[in-house]
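Given below, in the form of structure tokens, are the structures.
Derivation of every value follows stated rules applied to the coordinates shown; laboratory data play no part. Quick caveat: nothing in here was measured; it's all calculated off a predicted structure. Cβ atoms are built from the backbone, for glycine too; each structure is taken alone.
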Structure I
Amino acid sequence: MDFKTPNLAGANSLVNSIASKVDEIEGKVLEATNLAASASDLLPKMELDLADLKAKTGLVIPELPTLPSLNLQSELTALTSLAPGSAQYTDKLSSITSSFGSGLSAGGFSLDSLVSDASSTIADAASAISAGISSVSASSALSAKIPNFELPPGASEAVEKAKASLLATAPALKELASSFSESVTEDLTKGIFGDKLAKDTLTSNLESLMSNVESAGKAFKKKADAINEEIKKRKAELRQAETIAI
């Protein structure tokens, strides 16, 4: 980054001021006297510069909130645990309406329907777990049914986020070992063939292939022997011709 040349096209004065401050701090740290100083002695000299850098950086990158976001699914779970009509229930529902009402309406959702869905979903999940027909927790069931709206700290409008990813808690099922059947089914239309038919066909094809290879090997050997005999015969004729010539 060139932050020293003035009036460059596309330059940002705020970013340049941050880069300039970083360069200034780095230069001070690398001074001979500061390199020889201990960290405890150097810190007081750098505090003003570091505070200035933090202030400039904060204008570009705001600090992360220290408070967690308000989550609709969590709030509905808390609401469901309260007795309908009680003061606590009324206060919690009022708080949810104030925090998420406008955001839900803008997203095409009805808070009344979501409250009803949350109550029935949590009840159904608890009943299924008690009956031993399901191991899906109430929070997991709720996350699949209710949109994932959150209200960040200091924000006035809730925003919808992607549904939370669920992680399996049950052990994986063991894969059964394959078994061989005596089926000789043959369906060319559907491409279904029994294990015994497939094995017999493969064995027959291998036997036929081995027979063909063996026959080819014998034919090759026979031809090679004939060529060797022909070579020997020609050599003998050549030696006889040389003897007569002498």
Structure II
Amino acid sequence: MAQPMSLEPVPFPAVILAGGLGTRLRSVLPDQPKVLAPVAGRPFIMHLLDQLEAAGWREVVLCTGYLSEQVEAALGSQYKSLRLTYSVEHEPLGTAGALRLAVEQVEADSCLVMNGDSFVDADLAAFRHWHEAHTFPGSLLLTYVNDAARFGTVEVTEEGRIHRFLEKQGKAEPGWINAGVYLLPCVWLQALSAGQAISIERECFPAWVQRGLGGFRTRSNFIDIGTPESLKRAALIFASSVANQQETS
């Protein structure tokens, strides 16, 4: 897995979207939230927490909903050097609605946002430093895939400005995709209507393009656990990574 370029403590929190229903996983995960799906012997979300800790984060807000009590029971209020707090949605609010609720707990001016059901093997510290070196108020981490049929793609200029978002085309073509990791100003989230179901991918990002969104491009491995097939692939990839680390240690 990628190594961070810096271990300096990050002065703003990470927010993980961990409240998805996981309906497509019910056949293999009938009574657990998908962020707790076992991957290489551990709940999937622990791989995300390890990545955050290695990049210098110390505060994490977990946006939970479906079976939220299981997530809190599994992780508690502390994971290694990370302090964990919870923002619980009592009815589905969509990705942006969940963030609008969670941002009430954030005192910083910005936050890192992560999808709880995907993992990109990228250097989060490098992403943060790239974002801070540019003038974009918000930035997305993008990765390149050879088959973007399952994903919407992102058009980005050479200087890193996101030009537009394209819906899923259903074509087995390569392209840059949203890797589910964002650096966003909290004021954007605070301006959203509280208590309403809103999608950050479908409603917010296309509207925010005119405000200025950066796209940090990386050709890093991308893993999602949205389907039984992709969950199985994720387990194989992480198990292989652990085996390689043990061999080289």
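Please state which of the structures I, II yields -21000 when helix-only ellipticity at 222 nm (-39500 (n - 2.57) for each DSSP H run of 4 or more, over all residues; to 500) is computed from it.
I
Hey, another quick one. Identify which of structures I, II gives the largest calculated value of distance in nm of label points 7 Å out along Cα→Cβ at positions 42 and 154.
I
A further question on this structure: Ranked on distance in nm of label points 7 Å out along Cα→Cβ at positions 106 and 186, which label among I, II comes first with the largest value?
Between I, II, the highest calculated value is found for I.
Right, something else. Where is FRET efficiency 1/(1 + (r/R0)^6) of positions 58 and 210 (r between Cβ atoms, R0 = 30 Å, to 0.05) largest, in which of I, II?
Checked I, II; max of FRET efficiency 1/(1 + (r/R0)^6) of positions 58 and 210 (r between Cβ atoms, R0 = 30 Å, to 0.05) sits with II.
While we're here: Out of I, II, which has the highest value for FRET efficiency 1/(1 + (r/R0)^6) of positions 90 and 194 (r between Cβ atoms, R0 = 41 Å, to 0.05)?
Comparing I, II by FRET efficiency 1/(1 + (r/R0)^6) of positions 90 and 194 (r between Cβ atoms, R0 = 41 Å, to 0.05), the maximum is at II.
From I, II, which structure was distance in nm of label points 7 Å out along Cα→Cβ at positions 18 and 202 = 2.6 calculated on?
The correct label is II.
Out of I, II, which structure matches 13.0 when mean projected area of the Cα convex hull in nm² is calculated?
Only structure II yields this read-out.
Rank structures I, II by relative contact order in percent (Cα under 8 Å, 6 or more apart) and report only the one at the top, that is, the highest.
Structure II gives the largest value of relative contact order in percent (Cα under 8 Å, 6 or more apart) among I, II.
Next question, about the same structure. Ranked by mean count of other Cβ atoms within 10 Å over residues 50-57, which of I, II sits at the highest value?
II
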